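Several structures are given next for inspection.
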Structure 1
Amino acid sequence: MNGLLREALYAFGLTQAEFIQQHENAVYRADDKYLLRIHKAAEGLHVDHDPALRQAELALLTHLADAGMNVQRPIAQFTLSDGTQTTLLTWLEGHHITEAAFTTDMQRQIGAMTARLHQAAAGFRHDAMRRYDAAHAARLVSALRQMGERHHLNTDEIAVVCEAARVIEDQLGKADGEFIPIHCDLSQSNILLIESGPVPIDFSLCGIGHPMHDLGILLGNTSTQAQRKAIADGYAAAGGRIELPLLDAGYTLGLLEALDFHANVWPKEPWFAPRLTRWVDEQLRPLAEGKSILNEDMFLLNIK
């Protein structure tokens with residue numbers, strides 16, 4: 001990676017870079033005022049770095065910035081000598097939200113931010129964007145079954161995982177007309193707290209999908225009913241429309257995507273088998289059986 005980093009710095013006329021993280025991309029702070037991304041995933045992760053998808057992401061960021069969203073604006077992109085894509089974005093000065101700062105008010109602000117993101121993105125179109133639709137859920141069925149076979153996981157549990165994905169496939173198929181551009185990785189790690197409040201970062205996995213997919217992923221990264229209620233309350237108060245069956249689908253689809261994304265890594269970890277059992281019992285089986293998952297949380301919001 002050092003060779004690629006040197007090449008990227010030279011291409012953009014930069015002098016130095018501070019490593020931040022390596023996940024679906026290698027990310028650096030360059031010359032103290034830019035975000036430099038080298039689009040190579042960490043070993044074992046499933047990420048499509050098609051240049052057309054990157055063009056779509058950069059176009060969406062430009063659209064959001066022009067619409068008044070506080071996001072990192074694209075500056076330049078370059079293809080390195082081995083074909084790896086690299087992009088340069090503006091730097092946003094801020095920090096990730098600590099546990100102490102994740103208050104009820106902050107949770108409502110994050111919900112409102114998500115609603116504004118969806119409102120700003122709704123008018124954007126790009127032919128090359130990923131699609132988080134029924135066909136995507138159908139592909140997950142096959143991928144998750146293969147994960148179970150490859151790692152000799154409990155066959156009954158994998159059957160429930162696949163059935164939950166089929167339920168989601170059916171629900172997304174009925175809601176295709178409501179799809180808009182979404183972030184699709186909206187966890188706390190991809191929200192930055194700047195002076196004006198929380199803002200979304202890292203749109204690497206953005207695509208066309210249902211707004212409840214984004215909100216569901218966000219709720220899936222909380223730990224209590226009160227946190228989920230506060231985020232949903234903020235979303236609704238800012239004009240976001242909450243649809244319960246699709247929120248359950250988005251909440252669970254985020255989990256299935258995480259399983260697929262880490263399919264070569266997580267099953268090897270000692271924590272994975274008991275955690276999978278818990279996911280199946282608490283979330284996947286209820287959805288597969290047609291039961292509501294988040295109904296109690298949303299009842300507190302008086303949302304039907």
Structure 2
Amino acid sequence: MELSGKFAGGVWPVMLTPYTEKNMIDEEALASLTEWYIKSGVSGLFAACQSSEIFYLSLEERLKIVEITIKAARGRVPVIASANISESIEEQAEEINAVGDLGVDAVILLSNRLAGQEESSEVWVANFYKLLDKLSPDIKLGTYECPYPYKRIVNERELQAMIDTGRFCFLKDTCCDSKMIHRKLEQIKGSNMQLFNANTATLLQSLKDGAHGYSGVMANFHPELYVWLCEHFAEKNAEHVSRVLTMCALIERQLYPVNAKWHLKNIEKLPIQIYARCQNSFLLTDTFQQEVRMMDELIQETYSMYCT
């Protein structure tokens with residue numbers, strides 16, 4: 001897909017990684033999951049992200065899930081992917097270039113890999129330029145304020161360094177603060193950078209302020225309702241839909257991504273198992289499952305009453 005530096009606004013799911021009983025990547029399930037996202041009306045796909053359990057995958061496995069996603073998407077929507085989970089700048093550059101070589105539409109840098117938790121913006125910016133010098137100049141870039149191993153919310157100086165390159169087109173924002181998001185939106189005006197909010201509670205206000213869409217975990221449960229909200233945020237019903245989505249988003253704290261995979265298997269009827277590497281799937285109790293089912297019923301009622 002030809003892109004002119006900017007992506008379509010809307011919903012960009014943070015993709016899950018399905019596993020077989022032998023703890024291997026389930027290629028057929030991942031292809032089916034990709035198809036489900038696209039049929040739900042999403043604008044793009046964020047592969048190899050934290051929801052994909054990248055810190056539990058080898059580089060070979062991460063490259064594999066990106067390849068499968070690109071092949072399954074068949075150019076219908078753009079595919080972006082994160083890459084740099086290593087400690088050293090040299091290894092991060094190798095990871096980013098390897099993902100870029102697969103033909104993704106952008107490689108997304110994890111903001112917390114360029115400086116330690118206690119290190120300053122000066123260190124971050126210096127490492128940023130060191131990394132940039134080692135990357136293929138043809139790779140479009142983005143950034144993701146990944147919460148693990150620590151959350152580094154990009155500040156004004158760090159954001160400006162990215163904007164000034166002209167190569168950054170995607171910011172997955174996890175600050176969960178409407179005022180901070182508003183300031184970022186003001187700063188990126190006129191640039192190629194677009195902001196996609198990961199937080200449901202602040203999503204509606206951020207859309208009104210000019211955010212380009214949603215890229216968060218709840219698109220693994222009900223992407224169609226987030227698609228509706230991104231397209232109809234100025235309408236009266238958007239306030240009610242936003243309230244429902246915000247309460248439903250609390251289920252992320254209940255053994256995610258196992259519960260999301262259970263939803264996809266049992267509600268959406270996808271050929272996916274509930275195994276994960278970052279969580280013990282046996283901890284998903286009958287009560288947890290019932291809570292997911294009740295959430296799904298509420299979502300369907302909300303969609304029928306307010307979005308059709």
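Where does the value 13.0 come from, among 1, 2, when mean count of other Cβ atoms within 10 Å over residues 15-22 is the thing being computed?
1
For FRET efficiency 1/(1 + (r/R0)^6) of positions 7 and 215 (r between Cβ atoms, R0 = 35 Å, to 0.05), the calculated result is 1.00, so let me know which of 1, 2 that is.
Only one of 1, 2 returns 1.00 for FRET efficiency 1/(1 + (r/R0)^6) of positions 7 and 215 (r between Cβ atoms, R0 = 35 Å, to 0.05), namely 2.
Each value in this text was obtained by applying a stated rule to the coordinates, not by laboratory testing. Here the structure is a predicted model, which means the values were calculated and not measured. Cβ atoms are built from the backbone, for glycine too; each structure is taken alone.
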